[in-house]
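Following this line, the structures themselves.
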Structure P
């Protein structure tokens, strides 16, 4: 029952992720389900991820609820522990994370840090990745 509630709480963002996963699949990408999370790789979303975002630059993967979109299947495997931490964050915060994440970046920047590297949510994901024995991203 708790698992169902976690999926429902993050459902609005997951639906957005499903749209991006469909775009990946329809533009030459692939998808798979791993541990209850839809992972999509390739297609035009991969080009967007490689091009990057203002504060983070290029990224290997991004999480939207229970959907992780990556540049490749290898990137998804390499970032799995990190991205699963973001899945848990969406389970905890739901739709609010779409506001809290940029706010945490702004707060890090105001405190003299980097808006991406010092973002609370990224630090938490890197800690989960390190605990799992993965490389730090």
Structure Q
């Protein structure tokens, strides 16, 4: 892992994490979060919904953005200040999610960075938002 300091970052810089959503991911996330909604865990129930099958938790998908921020860019030492999210489409078990963050604004005071965030499946957005993070000094 690499840590980007404020001076290492530039507008438009981005990084991406790819993750295949597995049944066990959804089950473990349900256990950890306490969100045991049957849309995520029960095949029969989920088949009767508009999605026709189990879907991953929206916050599981959002957590992939956190993984990019904490491990890739800016990386270790980055501190989340805020996050907005818009859920655009369901993520299904077996989908490959591309979680991407892009530097959209740099504010020297407090070494704050605004990141445009997106998660895509097959090139189509399933989640959009923005995050503010504080990054380490050099």
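No lab work stands behind these numbers, since they all come straight from the coordinates. Just so we're clear, the structure is a prediction, and the values are computed from it rather than from any experiment. Cβ atoms are built from the backbone, for glycine too; each structure is taken alone.
On mean count of other Cβ atoms within 10 Å over residues 11-18, which of the structures labelled P, Q is highest? Let's see the in-between values first.
On the way: P: 18.0; Q: 14.5.
Going through P, Q one by one, mean count of other Cβ atoms within 10 Å over residues 11-18 peaks for structure P.
While we're looking at this one, here's another question. Which structure, out of P, Q, was helix-only ellipticity at 222 nm (-39500 (n - 2.57) for each DSSP H run of 4 or more, over all residues; to 500) derived from, given a value of -17500? Mind showing how you got there, number by number?
Working: P: -17500; Q: -7000.
Traced to structure P.
If relative contact order in percent (Cα under 8 Å, 6 or more apart) comes out at 32 when worked out from the coordinates, which of P, Q was used? Show your work: numbers first, answer last.
Values: P: 21; Q: 32.
Working through the options, I get structure Q.
Additional query: By the measure FRET efficiency 1/(1 + (r/R0)^6) of positions 59 and 107 (r between Cβ atoms, R0 = 25 Å, to 0.05), tell me the structure among P, Q with the highest figure.
On the way: P: 0.75; Q: 0.40.
That would be structure P.
Let me ask another. Supply the structure label, taken from P, Q, corresponding to Cα Rg over 2.2 N^0.38 Å with the calculated value 1.00.
Working: P: 1.00; Q: 1.13.
Only one of P, Q returns 1.00 for Cα Rg over 2.2 N^0.38 Å, namely P.
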